[in-house]
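> In the part that follows, the structures are each spelled out as structure tokens.
Each reported figure results from applying straightforward, stated rules to the coordinates on display, with no laboratory input. No experiment lies behind these values; they were computed from the predicted model shown. Cβ atoms are built from the backbone, for glycine too; each structure is taken alone.
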Structure P
């Protein structure tokens, strides 16, 4: 028995020593032993754990090497949402955020913490009773992917924490791949004949989303912890800065570039300093994050929409580069738009290799005088979307060619311009800048229509995203949106789809079944009628009460609705005139998809205080987002419109209201500032 106890103690001592070296190497960047010595310690521990498996624990350093492939990721519900940050792109925009904050906080003093905004993947780490139990991606902010096994392979993430840590707490951090690690990974992939990653962020995201965590373990991933989500069972420091210092003592890796700043002027100085260092960083960063230091103010300020009021990202200027425009291609969008895009000589822009870039439309190409063969300026707008800024005319040789979309898509066999995907007729409605494929059954549109139909703002079918919708379409399992509701009869074919495990399939089928009961407005939006967004779909549902009612509406009847003009009316008429669309709608109804409002919701209750009144909300409100204000109006029986007309009763305005407030005054409509609107809401609820 004594021998067993000695073995157990030896194993625990080895783990402690290896964990200390992991911390020195991966967190402190100050190793004390060679790689060979580290490998010897790991081998010794593995031999002992294999010989005495009763002493193997989940937090052992040997458990970081990965496990057998997972069938699919599970879903983690975040107890507190992982919010997105609002952005500032200039000192003026940063100061505007600061002044809004001052107005809300009043006379109370506060300072800031500045941090590099690392271009990686946000994750949430949960520790229970000293052990790492769950690691998840941000996902949609409310739900993320369970990637615990993969995150356990990142050596700068402690698998266990000291006993004085809270019994349960969650951290947020940014998983990233260093520039050197990214280059090494791409070099190895190139030697193996594999496709290269576009940038370090994509490489990091792809690495932690591997179904085989052994692959993740071979990637040189790292992490910086950037905040405490929550802690239970013990008090935490009162400021963000002190919290980060405390987390450092628990073994977590905190960016040494973080700095406590006592004024907004110091924040701007910090930004200038880090911007100069940007190119020499070992990782990619696209700006700084500015956070109010006092945690009690975080709770008080809350968030607006999905963005916290107590923090903002101050982005670095978009990185630009020049390259040759080899050609202009055409792709077909969800609603049939023919979208030109630039085919470029590959060029690195802000750490990303750019081969294609947005050109928007033919009018924009002509306005900028962009020609095939030009040397052009490329930039990543907001460090994300590559776009062509314009040509470098001084480098023209005279061989450049002007672009003409109709010439590009001219089909000699048909003797006319034709859709590059299906050969359908191409039209350009009067007064519009875009060309469209008129064929509703165009394959390019169909797959994207399925993706749009299943999206969150539409029918919210979780599991049918871009990749799955493409696979369903390509394999002939769902050629249109109505066929989603027939997938329950195709289970054998579904499980053969790559990445579609049995559990994922059942979850998707349940989500499809649940979507049948979505409100009418969601279905109208999901159909993808051109010019009909979420707000217009809500208006149409309230006015016509059913899909059949909307389909029967004449152009005149549609234009009787105050916010509908000729363009929207003609688009709706054209949609319901197409035979393919009529067939799809009938199939949806046959599948028991809700296609009408229920009697109790088909009309606004007459007794509600705002019944029969139209509101327009404009400008920036402090108390609500625009969507929240409109929701309050609808709860009280009112109608929220996007445009000011003679039928508008009230215009609610905040900061920077723009032309809508001017229009209201011209029409003699009563404007309500935010205080007056809140008083009106208060009276309405009495």
Structure Q
């Protein structure tokens, strides 16, 4: 039978024919892709001609097209619409990927060609983009160990293979704990919950074959609203503990031993490559450069955030006492009483605005902002094949009406999807052999409305939608020649700038006035409620900042201290939280055993701080529009497009930011945005 992964696709825009692709197609396709790529790299390595940019760097950029195609489809399905067959294949593929890439990235002959070009780069007459690509290619191979002695390469290859297995194991354990847990909501369990929330719980039950019931899952879009609204303290405790204990239940899905081995192997990797710690290795190739620079930023934010959180804690405890509660505030109480305090101080609660934040309205808002800033238009297409019936696709065109990209939106939580929200691509933009338009996707885990009702978003959900769409624009607006530096292929502590910057437009009055409309009446968001929402934006920022910064500090400590210090993961977590004075009433946003950012693969390992590093820039960057007196100022938007969104990794990120803003970011912009610039007195 024909393998659809190995033939040309006669589909609109050559998009993947998902309905034809079955699990059994992947392993043969990977086999062919690995073989093709190995042959291509071998031809480059043994080219008898003297190395030049075209026969070495450009040739590498042209290699591996089939592997890119098969990998992008496979990992999209494994994350967004998995099944036991795909998960089993992923275990094998992750190991095979490591075994394929190790001999390429450690190839001494190939690296010799690259190093020779790098040494002579000033005399090659390269364009700025080509020079950047050469530098990044050299750095990638060097940091992968291409210049090491053979014995060190052999050990590093073994480590890479094992880390690939462990990363997959970590994510499968986490998914297993999430899939195994539901909590049924009986009639007496629904106090404080909105009709829309209960309808979403019914939809979740129906999706799991439990028609007529209402169930909660461990999706954050269920957990956080329940903790904010439910009057059942016992059930708040139950779902909170289930959520924070994912991967830490002493069962077959426990991730503690996985973490210990990952950290030991990462430390060994760093030592082999000549670095004292994994964090030192990881951060050398980032904007931050050093662990001390990261720690300096995090501690600068931690001090006022903790002080604000402690003051808020005391106010929440007073509220508990005032209501006759004979208990100490616990972590599962914080969001519930914070909502009460928000209503008292700002006369606002999240449930009041949710009926106006429909998923459809926020998608339209995100598109409209992109139209006003960048001249893009979005037309929904029903002829593009997708991996699940809930997935939607839009064709994106530029201001002159030319095809720019396809955008896939997969918005609803389901048991086959891993938790969280992310942007990825099925095909990256490039111009190496003709213009290749990207296929960009956003995946979310919003709760689905039941019985034909729309999905209603919390303010955090709406912000997440804009955040991931900002990443999506980074991929869709990319305008570079070479695939390795396309779109989001930038430093981790720069990649969050386009996404976090885009969040700012979601909370602008003129955006909300147009697109926040009541799901039943169609009435626009009342001016009074809008004003109260804006006034309440900085409420509870001590909690939110402590929740994030503590996770970033734990990540940093895991990767700066000797791995022997974290042989007992729980003890290490407790010790570090005690050291920073973590309020007992607040939990880490990601406890270690569920910290997929840093343990399900290594992309954010010693790099979770990146969100805050980028926030320094995004808070400062939006100021350019505020200073212009127009949140859609054309001249500022053009610089944003040219210097940030379209340039991919074709230039140094600091240079790119300065080109847009005219200077380096002003650090206090972050503290001002979070309302933490003036440190309150701690109790």
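> Which structure, out of P, Q, was Kirkwood radius over Cα pairs in Å, for residues 172-499 alone derived from, given a value of 24.1? All intermediate terms of the calculation are to be shown ahead of the outcome.
Working: P: 24.1; Q: 22.7.
Source structure for this number: P.
> Upon calculation of mean count of other Cβ atoms within 10 Å over residues 284-291 from the atomic coordinates, which of the structures P, Q produces 23.8? It would help to have the intermediate numbers written out before the result.
Numbers: P: 23.8; Q: 17.2.
Value 23.8 for mean count of other Cβ atoms within 10 Å over residues 284-291 corresponds to P out of P, Q.
> Figure out for me which of the structures P, Q the number 0.70 belongs to, where FRET efficiency 1/(1 + (r/R0)^6) of positions 428 and 580 (r between Cβ atoms, R0 = 25 Å, to 0.05) was derived from the coordinates.
On the way: P: 0.70; Q: 0.05.
Derived from P, not from the others.
> Consider the structures P, Q: one of them gives -0.31, -0.61, -0.81 for log10 I(q)/I(0) by the Debye sum over Cα atoms at q = 0.05, 0.07, 0.08 Å⁻¹ as calculated from the coordinates. Say which. Please report the intermediate quantities before stating the final value.
Working: P: -0.31, -0.61, -0.81; Q: -0.23, -0.47, -0.62.
Going through each structure in turn, the value belongs to P.
> Separate question: If helix-only ellipticity at 222 nm (-39500 (n - 2.57) for each DSSP H run of 4 or more, over all residues; to 500) computes to -10500, which of P, Q did it come from?
Details: P: -10500; Q: -17500.
Going label by label, the one that fits is P.
> Next question. Once relative contact order in percent (Cα under 8 Å, 6 or more apart) is calculated for all of P, Q, which comes out largest? Working shown, then result.
Numbers: P: 9; Q: 17.
Result for relative contact order in percent (Cα under 8 Å, 6 or more apart) over P, Q: largest is Q.
> Out of P, Q, which one gives 18.2 for Kirkwood radius over Cα pairs in Å, for residues 516-643 alone as computed from the coordinates?
Working: P: 15.6; Q: 18.2.
Here the read-out was taken from Q.
> Give the label, chosen from P, Q, of the structure having the highest value of distance in nm of label points 7 Å out along Cα→Cβ at positions 548 and 596.
On the way: P: 0.5; Q: 2.0.
Of structures P, Q, the maximum of distance in nm of label points 7 Å out along Cα→Cβ at positions 548 and 596 occurs in Q.
> Compute FRET efficiency 1/(1 + (r/R0)^6) of positions 372 and 620 (r between Cβ atoms, R0 = 35 Å, to 0.05) for each of P, Q and report the one that scores greatest.
Working: P: 0.25; Q: 0.95.
For this comparison of FRET efficiency 1/(1 + (r/R0)^6) of positions 372 and 620 (r between Cβ atoms, R0 = 35 Å, to 0.05), the top structure is Q.
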